[in-house]
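Any read-out appearing in this document is the output of simple, stated calculations on the displayed coordinates, not a laboratory observation. If you're wondering where the values come from, they're calculated on a predicted model, not measured in any experiment. Cβ atoms are built from the backbone, for glycine too; each structure is taken alone.
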Structure 1
Amino acid sequence: MSFDVINEGHAVLKVSSDELEELMKEGFDQRLSIYGNDLLCYSPTAYPYEIKDHTQVSAHNFVSLSVTGTSCSLKCEHCDGRFLKGMESTITPESLFDRCQEIKTMGGEGVLISGGSDSKGYVLLERFTNSIQRVKSELDLEVVIHTGLVSEETAQGLAEAQIDAAMLDIIGDERVSREIYHIEDGPRKMRQSLDILEEFGIPTVPHILVGLDYGKLAGEIEALDLIAQGNPAAVVIIALSPLRKTAMAGVNPPTPEDIGRIMTVARLGMKEVPILLGCARPMGDHKIETDRYAILSGANGIALISQEGVDFARKNGLEPVFLDVCCSLAYKILA
């Protein structure tokens, strides 16, 4: 039977912890029957990462690049452009290709290309598509792109470049989109962008940021429903990690259990779509507990998994497989 993402999904948010365990077991069992027991453990090298069971082979294996440097006009309340400071600046088509060439020379596998948005939510990628096409055709690197909203022109250029995945944050609540992302009519525009990307044959890997409304749940179920209306290559769940010097500094992030509830709905609602816990989320004990919920709910992969998460996965019959690339590429293994 199909799972009603809206109605049954909202019910999952309200059930007791014991009932949640039963639903997670259902998702876990489905995941085993469809995908087997490998747990894909991702560590893109934009983030230094080392645990007892895995050390990144090279700091240059999968690098994050920003085509706008640290500039962003949208200034979302949870970020204010601060995430861009962790990316390398490649603000011209030439510098983008040159940096990718260096990464290839050093044995790298790929890049994540991102950038700040304009005031309407678009990352201005058009002038970079020729360089991206060269990165794919001449260097044979994996290329995944955080697109923001997309026009048909941008999608056509990315399709011609044959990028490996387009990532886009999906918000299911109009108020949250307006007040946090400063995008009017955001849910409709985001679904439209996914439609455009899918029409051009680009693998889409939509992201849902749990707790975007100052740590509270608001629209995550609706976002999952929007995603389920299309044909995603994979779905990534991330969570608010309050940043200093932003409007959300000091707020409490969503609990690991709340994140687990959203992941359970994602798993039950999209049985044959890879579901992943992404890298953008709180660290420390919160991370360890969230890893456990992701495993129990039937996630296919976890980015920057804790050693405790690895041990817990093995205890539950899963076999961790380590990959120093972006988790958006999971669909290539799990298709």
Structure 2
Amino acid sequence: HSEIYEGVGVNTSFCAGVSRFPQTHSVDADTLLRQADYALYRAKQQGQQQIEYFDENEERWQRDRHEQRERLRKGLQQGEFTLHYQPKVNLATGQLAGLEALVRWQHPELGLRHPGQFLPIIESHPLNLTLGEWVLEAALTQLEQWQEKGFDTHVSVNIDSKQLQAVDFPQRLGELLLRHPRLQASQLDLEILETVALDQVDAAIANIAACRKLGVTFSLDDFGTGYSSLAYLKKLPVDTLKIDQSFVQEIVAENRPQAMLSAIIGLSRAFGMQVLAEGIETEDQGLHLLQLGCMHGQGYAIARPMPAEHIEEWCKNWQPPARWSSTGV
């Protein structure tokens, strides 16, 4: 509420943090004050006129989360992270169209960890940007090593909203590309989620446009799961639509996904974009996609993500199923 102090109107508000006594374990006065102070911090985060009670379980969760983040930071410093690569191919010819770089954590005690097992720990945390920059650097370094051996290809890297919306992202990306002068910028494709692109859409569009001026390309990942309108899609300067695997997995059994896929493929052509299907797990799914006019895809029916050292051998040996090659598309 408002008060008048020496003729000046002053707005006042009230927040309180409360710790309880007794607790399930022994605590001293200093601990109680620290807990109340933490609860007060949480109350202020909620807004004005708030009271927050200290929660032992939440403190334990926060402490565990902090320890997990510090362990991840240590893992980055000690070289425990690596990239696996999943091929993207022309479904009819089998020709390699590029590779998607997927981060893995080779944890010394827990074994190989997938993104879903550690990325939530650092969501909305500065470590997420640190890891994102490491992935970009590692992918370009590997691309350069392949090129030195005469194996030329393209690599796509997933970036999140905080990376994309950072004011200095185009500048940092440009500096990264300069550190790899033997590569063409067009060999790098940045994959963004549909929801990421539409979060602060004007900032996203500006940064995408600035990055494309450097020569990199963009793909809109998991397309069909978000809420982009035709107007936004027309404004987004992306090069490829990646059809979400949920449509692909139902394509054989149901008519509606086929209609949706036909619409997305037609949409991509109308906007001059490439289209690629994710999550192809069976030969029949690949065949249906080809019949609908989708020429490119990735998924377990083609290859699982694999270490970089296995890619060249896979490329020498893989052939598309005969039914895909004989479609005449």
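For the reader, a short list of remarks on this structure follows.
- Answer label among 1, 2 for the case where relative contact order in percent (Cα under 8 Å, 6 or more apart), calculated from the coordinates, equals 23: 1
- Parent structure of the calculated result 0.94, given that Rg/Rh (Cα atoms, Kirkwood Rh) is the read-out and 1, 2 the choices: 1
- Which of 1, 2 yields 0.98 [Rg/Rh (Cα atoms, Kirkwood Rh), for residues 182-293 alone, calculated]: 1
- Given 0.10 for FRET efficiency 1/(1 + (r/R0)^6) of positions 150 and 318 (r between Cβ atoms, R0 = 25 Å, to 0.05), calculated: source structure among 1, 2: 1
- If distance in nm of label points 7 Å out along Cα→Cβ at positions 166 and 190 is computed and equals 1.0, the structure in 1, 2: 2
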